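So, here come the structures, one by one.
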Structure P
């Protein structure tokens, strides 16, 4: 969204989203009282998602405030990469899976989706090429997978009960499907950006073709 009015609107919306994310993070931290200690809050992808959204919208606000062109350009790349590879895939994956599976904290899950979609309409995000973007997104999924496997081994329980009842081969298939499902949200986010900002995307492609 170009122009001073557009920049002001982006700053206002991102500030609102940041405040909402901070409130949500605080609420989750104070209301969720795990019996296994404070670290248990990080067992669940829900909390990872809330933290990612908070960091992302904080980065958006900083980018909106930055007037230096070189620094702003660098911040925009960080913002776009974080949106493309982390904030959007994780947020949408949490909404798509856990909202339907758990009755707890549905408000926290649901709010993520409209925030991310509105952000897409307000800001054009330059997606990295897929052979870099998808591995980056899946890298986070593998880190979280390693984390829950670590918990299962050392704590003696599965964070998500469905993993407890599955046989080993079924568990491997289930995890593989979840990772592919997660990767699909990267492609969905890329497709949404190309659709919403199709004029800008076409203009960039035209300018590149003229340079060749």
Structure Q
């Protein structure tokens, strides 16, 4: 029964994660065809904002699977990897939009941005960490790395903290949702550290 449920739910997880991307692709298509859309004024900035927004949202959701599964005895952890990979995909698109549509694919401009806007360095560092996690999110890597695999994938919390600072640093107006995201990340990190402390105390007895 559970295997049947997983077969049914997994495509739904991918569909839900991909819906924002499909929506903005539709907006791009309408804009290219001359319609006035949300992208008409500043398409580069709007797409960069939205892809970054969804990358962070999905990253947080992927982190929520473990505590929710543990507290409510839900068998959701198996979907964490799918959501995490979608978060990475949105992050990659976010960088590509920034590079191509905002900077005009100018490498020297990108270098200047890194120097003048330190929050971009934080975002790039987070993307690098997510890249490491994405390429090792498979059974082959788990077998090869063994115990080190879990240690490596704990770096997702550092990536999430870097993204939170990256997002907060560039806010010019509404702090509401970015603050909710940052607080959620800190709470999730606190829960993880508490579990680690509990395990070490139990092992020391």
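Derivation of every value follows stated rules applied to the coordinates shown; laboratory data play no part. For clarity, every value in this text was computed on a predicted model and none was experimentally measured. Cβ atoms are built from the backbone, for glycine too; each structure is taken alone.
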Suppose you compute mean projected area of the Cα convex hull in nm² for every structure in P, Q: which one lands on 13.7?
P
Comparison of P, Q - label where relative contact order in percent (Cα under 8 Å, 6 or more apart) is highest
P
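Work out which structure the value 2.6 belongs to, where distance in nm of label points 7 Å out along Cα→Cβ at positions 63 and 159 was derived from one of P, Q.
Details: P: 2.6; Q: 1.2.
Computing distance in nm of label points 7 Å out along Cα→Cβ at positions 63 and 159 on every structure in P, Q gives 2.6 only for P.
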